[in-house]
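A.B. asks: Take a look at these structures.
Every number here is computed from the coordinates shown, using simple stated rules; none is lab data. A quick note: this is a predicted structure, and the numbers were derived from the prediction, not measured.
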Structure P
Amino acid sequence: MQNILMIAYTTLSTDARVLKEIRACIERNYTVDVMTLREKSTPKNNYVKDFNLIRVAQMQYKGNSFVIQSLSYLLFFLQLLVLVPYYFFKKKYCVIHVNNMPNFLVFVTFIPKLFGTKIILDIHDLVSLLFKEKFERLGKSIFLRVLRAEEKYSMRFADRLITVHELLRDEIAEKYAIDSDRLTVVANFADEEIFMPISDFKHGLPLKLVFHGTIANRFGLDDILVALASLPRAYRRLALTIIGKGEAEGKIHRLIKQLQLGEMVNFINRFIPLYELPRILREYHLGLVSYKWCEATMTMLPVKMLELCLMGIPVITIPNKAIRYYFHDTEYFSYDPRKMNTLTKLLIELQEKPESILNVRSAILEKGKKLRWGLEKKKYQHLIDSLIRR
C-alpha cells in the first residue's frame with residue numbers, strides 16, 4: 001500500500017478542495033495521512049472516511065493582524081518540522097501534497113525529499129496578492145518583497161505545482177518563469193456527488209439570498225449591506241442570510257445594527273461543514289458571491305459559485321476575469337462593485353421580474369455538466385499515479 005501525506009493550514013471540515021483531494025486519493029487505494037489544524041468541535045464526517053487525521057495543537061487564525069497571521073503560520077511550520085520527519089520514517093510517504101497558504105510549508109518536507117519523496121505544492125491563491133489586499137499597510141514594503149520571494153523559492157522547491165484554474169496558471173508561469181511541465185491545473189470545481197440539482201426549486205417573493213463562506217474584507221459585504229439599506233421601502237421584499245466566520249465579522253455585526261437591517265439580514269456567524277451545505281442552500285432563490293474590485297480578486301474563481309451552479313441556484317456576482325473566462329454573462333446576474341447603485345438596480349429588477357431567475361437557472365444547470373469535480377478528479381489522480389510510478 002502506497003502512503004500519501006496531505007498538509008494544510010485549514011479548518012478541514014469546511015475546506016472543500018482538501019477534502020476532495022483526500023477522497024480522490026482514497027479512491028485510488030492509497031493510504032492517506034492528513035496534518036492540519038485543530039477545530040473547536042469535530043463534526044461527524046459523512047464525506048471522507050478511512051484516512052488518518054493528525055491534528056496540530058493549534059487553531060486557524062481568522063483575524064486581520066499581519067503579525068499574528070505570520071506567527072500563526074510560523075507556529076504551524078515549526079510543529080510540522082517535528083511531525084513530518086517522525087511520520088515519514090514510520091510511513092515512508094511516496095508523495096507529500098502541501099496546500100498553500102502559506103507556501104513555505106513545503107520546506108518541512110526537506111528530509112522526505114532527500115529520500116525521494118515527491119512534493120506537490122497546491123497553490124489556491126497567490127499570497128503576495130491576497131495579503132497586499134488584506135493588509136493594506138504592506139503596500140510596497142519589504143514584507144511584500146519577502147512574500148514574493150516566499151512564493152518564488154517555495155515553487156522552485158516543489159517537484160510539481162497544482163493550481164485552481166487556467167488564468168492563475170498563466171499568471172504563475174509568467175511571473176515566476178515556471179516550466180509548463182511542472183504546473184498542472186486541477187480546477188476547484190464543486191463535487192457533483194454532494195451538490196446535486198434541486199428538483200423542486202421554487203422562486204418568488206420575498207427573494208431569499210444567501211452568502212456562505214469566509215467573512216473577509218475582500219468580499220465587500222459592508223458595501224452589500226449599505227446597498228440593501230438604500231433600497232426604497234417598496235423594494236425590500238427580500239431577505240439575505242450570511243453564513244460564515246472571518247476577520248470582518250465584527251464589522252458586519254455592527255453594520256447590520258447601525259443600518260437597522262435586522263429584519264432583512266440574518267447573520268449565522270459560524271461555518272457549516274461541507275456535507276451539510278446542500279441541505280441549507282436549497283432553501284434559497286439566489287446566491288450572493290460578492291467581491292471588492294481589486295487586483296487580488298480579479299483572478300478568483302469562487303468555489304461557492306460553482307457549488308450553487310451545480311445545484312441550479314443562480315448567482316449575483318461581479319464580472320471578474322476568472323468568472324468571465326468560465327461563465328457567459330447570461331449564466332449569472334452581475335453588478336459593478338465600484339458602482340453599488342448597479343446592485344440596487346439589479347435587486348429592484350429581480351423583484352419586479354422574479355421569473356428571470358428561472359432563465360439563468362436553466363443556463364447554469366447546463367453549464368454545471370462541464371464544471372464538475374468528477375472531471376478534474378481524474379486529472380489529479382493521474383498526476384498522483386504518475387509521481388508514484390517514477
Structure Q
Amino acid sequence: MKIDFNSPLSLPAQVKEKILARIESSIYKPDERIPSEENLAREFGVSRMTVRQAIVEMIGEKKLYRIPGRGTFVSGSYFKETLNEASQKFVMLVVPNLRHSFYYQIISGLESTLAKNSFNVLLRSVNEDFHEERTCLNNVLKYSVSGLVLIAGKYSSSNLDLIEKIRQRIPVVCIDVRVIGAKTDFVASDDRKGGFMVTEHLIELGHKNILHLAGPEGDSSAEFRCNGYMEALKAYGIKIKKELIRYTDWHFEEGYFETKKFFLNGARATAVFACNDEVAAGAYKALKDLKITVPDEVALAGYGNLDIGKFFEVPLTTVDQGANEMGKVAARILLERIRNKNTSEAREVMVPTKLIVRDSCGIRKKESVANAIEESQSRR
C-alpha cells in the first residue's frame with residue numbers, strides 16, 4: 001500500500017491517514033504495538049523520517065503513545081492499567097513537545113540508565129499546553145509512579161503547586177529548564193559557559209557586531225546563554241548593543257523571520273549566534289534567501305549539536321550540551337532518591353558544554369576582514 005506522491009496531501013499526512021484507517025478498522029487494536037518506523041517506511045514507500053513525523057504528530061494528538069524501548073502503541077487503556085498493576089517500576093517523563101531531537105537525546109540517556117536498573121519510562125508530551133501539562137501532573141499524583149522527570153515548558157512555573165505536591169510524595173528531577181520556586185533536583189548544561197565559548201570564538205575570528213537570536217525571554221536556558229554572550233562581549237571590551245539581541249522561540253520559523261527582518265531593515269552584523277540549532281537553520285535559510293553567504297559574509301553559530309547541523313550546506317559550528325549525559329545524570333539522582341529514600345536538600349548538577357567548530361564561522365583571524373564585511377553590508 002504505497003503513498004500517492006501526486007496527492008495534494010503531504011507525505012506525513014498521508015501516512016497518518018493510513019495508520020488512522022487501520023486503527024478505525026481494528027487492524028491496529030487499542031494498546032497494541034504498531035509496526036516499527038522502518039517497516040512502515042518500507043511498506044508505504046517513504047523515508048523513515050516521514051513516518052517518524054507522522055507518528056510524532058499522532059502522539060501529540062493522543063492517537064498513539066510511545067514507550068521507549070518497547071515501541072509505539074495505539075492509545076487505549078494501557079496507561080491506567082499499567083500504572084495500577086506495576087506503578088513502582090515506572091518513572092514518568094514529561095516533555096513540552098516531541099519536535100526537538102534534543103529531547104530524544106535526553107530520553108535516550110535517561111532510559112538506558114533506568115532500564116539497567118529495571119525501571120521503565122512512561123513518556124508524555126504535553127504539546128506546550130498549560131492544561132495538558134496540568135492534567136498530566138495530576139495523573140502522576142493519582143497513579144503514584146516511582147518518580148517524575150520534568151523537562152519544563154513555558155507554562156510549568158504556573159503548575160508549581162502540583163510540582164511541589166508531587167515532590168512531597170516522590171522524587172522529582174527537572175532537566176534543562178528551571179522551574180522558578182520548585183525545590184526539585186535540577187540537571188542542566190552549563191549554558192552560561194556555552195554562550196560565552198561560542199561568542200568568544202566569534203570574537204577571536206574578528207567579529208564585534210554579533211546578532212544574538214536569544215530564544216524566549218524569561219526562559220532560564222535562553223537567559224544563561226544570553227548572559228554568556230554578554231559576558232564574552234564585556235570581557236573583550238566590546239559594547240553590548242540591545243538592538244543585536246532579538247528574542248525568539250526555539251523553532252526554525254522564528255530564526256528565519258527574525259534574521260530576515262534584521263538584515264532587511266538595514267541593521268548590520270557580521271555574525272549570528274542562534275539560541276539553538278533549529279533557529280540557526282532558520283537563520284541560514286534567511287541568509288541564503290537574502291544572497292548573504294555563510295561564512296564569507298556572515299558567520300553563523302548554533303547551540304545544541306543536533307544532527308541537522310552536520311548536514312547544512314556549510315556545516316554548523318555549535319555547542320554540545322551533553323544532552324544524553326543530562327538524561328543519565330537525572331536518572332542516577334532519581335534512582336538514589338528512590339532506593340535510599342533520600343530526603344536531603346535539592347541538588348543542582350551542571351553538565352559541561354563543548355564547542356564544536358565546523359565551517360559556518362570560517363577561519364578569519366583578522367579584524368580588518370570583519371570590518372570589510374560590515375562596509376560591504378552598509379553599501380547594500
Structure R
Amino acid sequence: MRSSGRATAAAQTFVFSQIAETVKAQNYEFDSLVLSISLPAQLCVREHSCWLHVKKEVREKGLALDKDDVIQVKEAFKWIMQSLVAKELGGGVAVVSKSVFTRMAVVKALEKISDDKFLKQYPCPPARPASSCVPQDVQCLHVSVFIAGRYNKFCRSLPQTPWLIDGERRMESSVEELIAAPVLTAFRADGFNFSSSGREDVDVRTLGNGRPFAMELQNPHKSRLSKLQMKELQETINKSSDKIRVRDLQIVTREAMGRMKEGEEEKTKSYTALVWTLKPIQKEDISFIDDIKDLTLDQKTPLRVLHRRALAVRQRVIHTMNARYVDAHHFYLALKTQAGTYIKEFVHGDFGRTKPNLCELLKTDTDILELDVESVDVDWPPAIPE
C-alpha cells in the first residue's frame with residue numbers, strides 16, 4: 001500500500017506541476033481559478049465497476065448506499081488538483097455549481113445495462129491500472145473582460161468595421177481596428193467582439209460626445225487596469241490616429257453592456273446635413289422647414305442596404321428640423337430624429353421609397369453632399385470627467 005500511495009502522490013505532483021507550469025508560461029493575471037478536467041471515457045467504465053463492487057460489499061454488511069452518495073472520480077480529482085494548483089499559482093478557488101462531467105455516450109450505455117450483463121463483460125472490482133494518469137493537453141482560458149466608451153470619427157473615408165467586398169479590403173483601416181489594436185495589446189487578449197449604438201456610413205463623421213461602443217475581450221491575459229491605466233490607454237488610442245478619438249473608456253460588466261441596446265429605436269439622434277437643391281432657392285423658401293414637428297416617415301428598405309437588410313416599410317419620426325441658408329443651391333439641415341431613421345434617403349427620396357421626403361417638401365430635386373452625426377442620445381457608458 002505504501003508503494004501504491006507513493007506512486008499516486010508522484011502522479012498527482014506530476015499532473016498539477018504540468019498544469020501550473022502551463023499557466024505560468026502563458027503569463028495570466030487572475031484572482032481566482034476554476035479547474036475544468038476532461039477524463040477518458042474508459043474511466044466511466046472502471047468507475048461503474050467499482051460502484052457495483054462497493055454496492056455488493058455494502059449490501060453484504062446489511063447497509064444501503066445510493067450512487068448519489070458516492071463522490072465521483074472526476075470531482076474527487078478536481079478537489080485535490082484544484083487546491084494544489086491554486087496554492088502553487090497563488091490564486092483562490094472560484095466556487096462554481098456542480099458540473100455535468102460524464103461522457104454522455106458511455107453514461108447512457110451504463111444506465112441501460114443490467115448489473116449481471118455488465119459483470120459478464122467487465123471485471124469487478126476492476127484490475128489495477130498499469131500506468132498513471134498523464135495529462136494529454138493543458139489549456140488556459142480567462143473569462144472575457146468588457147470595456148466601453150464613446151468614439152468620434154473625423155474622417156469621411158473610414159468605415160466603422162473592416163470593409164471587405166468579395167474577400168478584398170476596400171479601405172486601409174476602420175474605427176474598430178484603430179480602437180482594438182491598443183486595447184488588445186494592453187489586455188493581452190486573443191480576440192474581441194465590437195458593438196456600438198448604431199453605425200455611421202463610411203462617408204459620415206461622428207461628432208459631439210461621440211457614439212457609445214463596447215468590446216468583449218476574449219481570453220485576456222491581463223484582466224485588471226486601474227483608472228489611471230485606462231486613461232493612459234485612451235490617450236494611446238487617441239495619439240495613434242487623427243481619424244478617431246475615444247472618450248469615457250472604462251471596464252464594465254457583461255450585464256451593463258445590455259444598457260447600450262435597451263430601447264434603441266426609442267432613442268434620438270441629431271444630425272447636420274449639407275443639402276443641394278436643383279432649383280435656386282432663397283432664405284424664405286426653406287424657412288417653413290423650422291416649423292415642421294414630429295414628421296412621420298414611411299421608409300422602405302433603402303436600395304443601398306437591400307442586400308443586407310430585409311425588405312420592409314419602417315415608420316420613423318423626425319422630431320425637429322432647422323434650415324440654415326448657404327447660397328442659391330445649398331443649405332444646412334439640422335435634424336433630431338428617432339434612431340434608425342435613414343437621413344440620406346429622406347433628403348433625396350430614394351426613388352420614392354421614403355415618403356414624405358425633402359424633394360416633395362421643397363418641390364425640387366435635392367441631394368445630400370455631407371452628413372454629420374452630432375449626438376447619439378444614449379446615457380451610457382457613464383461620463384468620465386476629463
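A.B. asks: Compare Cα Rg over 2.2 N^0.38 Å, for residues 282-337 alone across structures P, Q, R and report the one with the greatest value.
C.D. replies: Checked P, Q, R; max of Cα Rg over 2.2 N^0.38 Å, for residues 282-337 alone sits with Q.
A.B. asks: Let me ask another. Suppose volume of the Cα convex hull per residue in Å³ works out to 221; of P, Q, R, which structure was it derived from?
C.D. replies: It must be structure R, since only it matches.
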